[in-house]
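A short reminder: the numbers here are calculations on the coordinates, not readings from a lab. This is a predicted model, so every value here is computed, not measured. Cβ atoms are built from the backbone, for glycine too; each structure is taken alone.
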Structure 1
Amino acid sequence: MLKIGEFAKLSQVSAKTLRFYHQVGLLSPAWTNRYNGYRYYQEQQLATLNSILTMKELGFSLEEIQTILQEDLSPSQMCSMLRVKKAELEHQIRVDQARLKKIESRLAQMETPSAPLEHLITRSKPMEVNQMETKIITKPAFTVVGLKYFGQNKHNEIAQMWDTEGYRLEELPNLKSQTDYYGVCGNMDDQGSFEYVAGVELTDPNVYPEGMVRWDVPEQTYVVVPCTIPTIGKAYEFIHGTWLPQSEYQRAPGPDFELYDDSFNNEDPESILYIYVPIVK
């Protein structure tokens with residue numbers, strides 16, 4: 001057996017790190033002298049330590065690493081975790097790139113000698129629902145594959161689902177678009193509960209992971225209203241309470257949906273999404 005100092009030198013990891021891994025249950029010594037507390041390791045434990053260090057480099061948290069080690073995951077399960085981690089990192093990269101563009105734009109404005117500083121450092125007012133023109137379009141039939149919610153959204157469950165599980169959509173194979181995401185809503189019952197699917201379009205909508213669902217949306221004519229996440233409720237109120245009563249259209253059967261395209265940034269409360277509500281004369 002190797003003393004902790006010897007094991008640390010052999011593995012090129014500090015004794016302090018080894019003590020910490022022991023404390024959190026990641027890598028325990030093969031034997032500890034109960035009289036003086038000296039820790040001893042076996043050479044075979046180097047493989048486990050190397051696995052821990054590799055997973056840390058790949059971005060896994062210590063809690064995730066502990067789960068992997070304890071459950072002895074199969075190669076296919078490990079591949080699934082790596083795909084999830086890849087999707088998380090890609091999402092963070094997109095968020096950081098969007099933030100970088102905003103910083104570059106703001107710097108360019110602030111470095112302009114004639115730019116009024118007060119204007120540049122003050123946030124614009126939140127978007128009003130009717131700031132952009134309402135459009136009427138006909139959209140061909142399409143199919144969304146994704147995560148399903150059923151309920152009344154009393155506790156903001158839909159937003160929580162996007163935040164906690166939305167990254168899973170990025171691991172789907174054969175995405176038809178790398179940028180467009182949908183929130184399809186319909187099938188409301190007498191108690192006010194409804195179905196909502198957070199999803200994407202696939203080149204083959206017949207192939208998708210267990211736990212996800214598909215929703216075939218028919219060709220429809222829609223009224224389209226731009227809004228932001230904070231104004232999404234007002235957008236629906238505007239369509240049903242103001243626009244429809246004043247138009248020559250009625251609400252048509254079928255689901256409505258939210259479209260989050262390549263310009264949408266979920267880190268920006270003023271970022272624009274689009275509400276599509278089916279209509280008929």
Structure 2
Amino acid sequence: MFESPVKKRDLILFSFFSLIVLLAVFLSSFFDERTKIVFCNVGQGDAAYIRIKNKIDVLIDAGPDKRVLSCLGKYMPFWDRKIELAFLSHPNNDHYNGYFFIADRYQIDKFITVNTSGLIVSKTYKKLLQKISGEKIKIEEAFAGKIIQAVQPRRLDEAKFNIVWPPKDFSSPNDNDYSSVFIFQENTFKVLFTGDSSPFVLGRLSHGAIGKVDVLKIPHHGSKNGLTKKFLDLADPAVAVISVGKNNSYGHPSKVILDMLKAKNVKVKRTDINGDIIFKITNDK
């Protein structure tokens with residue numbers, strides 16, 4: 001009788017060691033209490049995932065399609081199916097379409113977005129808001145001056161989101177002008193999220209509202225109609241992240257923006273080149 005070259009004992013040993021490796025990965029993830037920030041590679045769009053102190057899950061934009069699910073599948077613990085805070089910077093489909101898939105797979109506690117009552121929005125965006133409301137998810141308005149504490153009880157060193165744009169009751173015919181700008185801060189570590197902010201928006205933010213940050217999410221996928229030198233000097237980041245699709249038809253990121261960052265010696269990370277971009281906040285920050 002033909003004897004298989006793979007013995008039963010070998011299969012048992014392989015399965016045992018595979019289980020040990022999986023257990024080690026699980027325990028490493030379970031006991032790692034550092035906050036993790038992931039800029040997801042979702043093509044030509046924006047999506048970022050934050051796991052705060054291995055407790056609180058936050059999603060900032062959700063990209064143009066269901067690719068955001070792959071990002072969450074890689075970095076969000078498999079036993080956790082709840083997103084405590086879901087931000088949407090503004091009603092552009094390359095930022096919100098992924099939320100249709102997220103709402104079907106995860107429980108969302110709070111959906112935070114800008115008030116677009118003064119803007120003509122698409123039927124698809126209205127459909128998303130209807131879906132969010134239908135799921136009994138609390139919708140909260142993002143406006144300048146609001147601070148969202150991510151971890152309770154409140155402590156000075158805990159993680160928070162400080163919203164600096166738009167002003168309450170803001171109105172503009174340009175949808176990108178509505179892009180919420182906010183700082184995620186834990187201890188002294190700061191990440192500045194900018195959506196698709198235009199030079200009009202960036203020019204109205206003061207040093208007192210922004211200050212120096214560690215990581216700057218470059219607005220509008222590196223479009224020349226986004227970041228300005230004045231705002232770059234204001235934020236003075238150590239690292240710039242550009243969320244952009246490979247070989248996109250818009251020509252993003254612009255050479256003008258890349259040259260601007262190079263001249264200031266800012267380290268650049270791009271999702272089209274680096275894939276998912278990960279930062280971990282160490283305890284001494």
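Assuming -10500 is helix-only ellipticity at 222 nm (-39500 (n - 2.57) for each DSSP H run of 4 or more, over all residues; to 500) as calculated from a single structure, say which of 1, 2 it is. It must be structure 1, since only it matches.
Computing Rg and Dmax of the Cα atoms in Å across structures 1, 2 gives 20.6, 81 for structure 2.
Across the set 1, 2, distance in nm of label points 7 Å out along Cα→Cβ at positions 34 and 90 reaches its highest value in structure 1.
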